[in-house]
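Following are the structures in question.
What follows is calculated from the coordinates using simple rules that are stated; it is not laboratory data. Predicted model, so just to flag it, every value in this text is computed and none were measured. Cβ atoms are built from the backbone, for glycine too; each structure is taken alone.
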Structure 1
Amino acid sequence: MKSGFVSIVGRPNVGKSTILNALLERKISIVTEKAQTTRNAIKGIYDDGDYQIIFIDTPGIHKAHHSLGKIMNRDALDSAKDVDAIVLVVDASHKIDEGDMFINESLSKNIPTYVVINKIDLVRITQAQEIKARYQELYPKAKILEMSAIENFGIDTLLEEIKKVIPEGPRYFEEDAITDKDSSFFISEVIREKLLKLLKEEVPHNLAVRVDEIKHKSESVMIHATIIVDRESHKGIVIGKDGKRIKAIGTKARKELEEYFQKRIFLELFVSVKEDWLNNPRILKELGYK
């Protein structure tokens, strides 16, 4: 069989996670409209019997303002080394700036690269042609592809193109594996996704979710998780008046987790203030960031 690793990289909020989920036809990475939704390099495994392709969804490369941001950037760029192909995702509606040039300078020119012009449905034909031409100049060896991941346009073409460069190799994961992450990680991400969607703009980027306990029973799963914020004022925002907001977050998370586990979910959420946790090495390590 053929097998290999493909890194999906790009700026924040360009659609990397949406593309990964579409390629695998299932939800592996959480998706929101907010930038920096993805914080970890997440492997999603495609296996059709002839090919096993390990796609790596990465944090958006951005100008870091804290230790966590620096870790995210490092992990994203490291994931694009020693892989069989790179998928660079760009937003068709955004002009090329210094952040895009930084990525251009950071990526290897010796690895097969596919530049995916995503959200192509949001721009005029002339604008699409201009951005394609510009990226062809920046990446002369790359294959330029148009895509609207949210509409599932261009996904099959990308997959077929990637298959052309995947070498002969072993099956790195079991045939039925879908990701390298465990259920605890999935739980924390589902809760964080609901937080991102329900909270105001200034809060979500300064919080994290830690799963403290999971108890599996024959027909149910008991989950205790802590939402970590870096300011006392944010704690009140997360909880909401009379606890209504945290209850809504728990309800939405519980519904999705019941679909995942196919069991009844009992979810208890707590909120803890850890000032400046985004720059605290000990807390970052506890949360899995190294």
Structure 2
Amino acid sequence: MEKDPYHFALIARAITYIDAHAETQPSLAEIASEMGLSEAHFQRVFRQWVGVSPKKYLQYLTLNQARNMLANRHTVFDTALATGLSGPGRLHDLFVRWEAMTPGEYALRGAGLTISYGWFDSPFGDMLALATARGICGLGFANDIGRDAAEEDLFSRWPNAIFTHAPEALRHWVEATLTGQGEARLLLSGSPLQIKVWEALLAIPSGHVTTYSDIATKIGKPKAMRAVGTAVGRNPVSWLIPCHRALRKSGALGGYHWGLPVKRALLARESALLDAAG
């Protein structure tokens, strides 16, 4: 089955519907009817994009599952890396290569840079992507805050840059992100503390989670949990730098810059895929 923009939009609607009705555990027939498709066709399309059946996805779309993940898949970074969880054991073939701007480049706040941007359909709703020739420098979702607010948010991080609407210039990196195949290059602009936090987030394997306090310990700043939380929230490249995998110690989801429904959806998909794989 060919992947097309219609199916992206359909799955985004389906995930939104499932999230809004998770407490009542809607049946496959109910969800398929809401999408205007037969059960068999909807299940086929959903599994193609999300990787698991609607039923399995729904099972993981709860706060209780986040607590279970924290109890059973609480990533201690060194252990995760030592056992290869963030290497060959990854659930997809997407390779994330990243570089940070130099302090001098960071101080320029984008001066001299031309940044291409575009809107793309994703299983988690409208997705805004920004990129220079060196890599993706911004990625966010609009379903919770709207397109205008998403653009204002990401553009404001590069106040001296020139922005040009040119989705084709970055489509190859975005397609890699959406399909989980190939390579996505990132260009990060942040303070030294933020860069350390984002690097730590990149080490968290898909389907696993950690806490803000563990991130603080990992980067050598055990008392800087508030600053770490701020850095997590300022992650400019959501999804690719998996800030959604950071939870509170209690197992509560905590905040998410692009809306908690997106965070729940991302965690549910990754957890379900991990269980399905093994």
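On mean count of other Cβ atoms within 10 Å over residues 132-139, which of the structures labelled 1, 2 is highest?
Details: 1: 14.9; 2: 20.6.
Looking at the calculated values, the largest one is 2.
So helix-only ellipticity at 222 nm (-39500 (n - 2.57) for each DSSP H run of 4 or more, over all residues; to 500), computed for just one structure, reads -13500; which one of 1, 2 is that? Among 1, 2, the structure yielding -13500 for helix-only ellipticity at 222 nm (-39500 (n - 2.57) for each DSSP H run of 4 or more, over all residues; to 500) is 2.
Compare relative contact order in percent (Cα under 8 Å, 6 or more apart) across structures 1, 2 and report the one with the greatest value.
Numbers: 1: 18; 2: 24.
Going through 1, 2 one by one, relative contact order in percent (Cα under 8 Å, 6 or more apart) peaks for structure 2.
Taking 203 as the value of volume of the Cα convex hull per residue in Å³, for residues 140-259 alone derived from one of the structures shown (1, 2), identify that structure. The structure behind it is 1.
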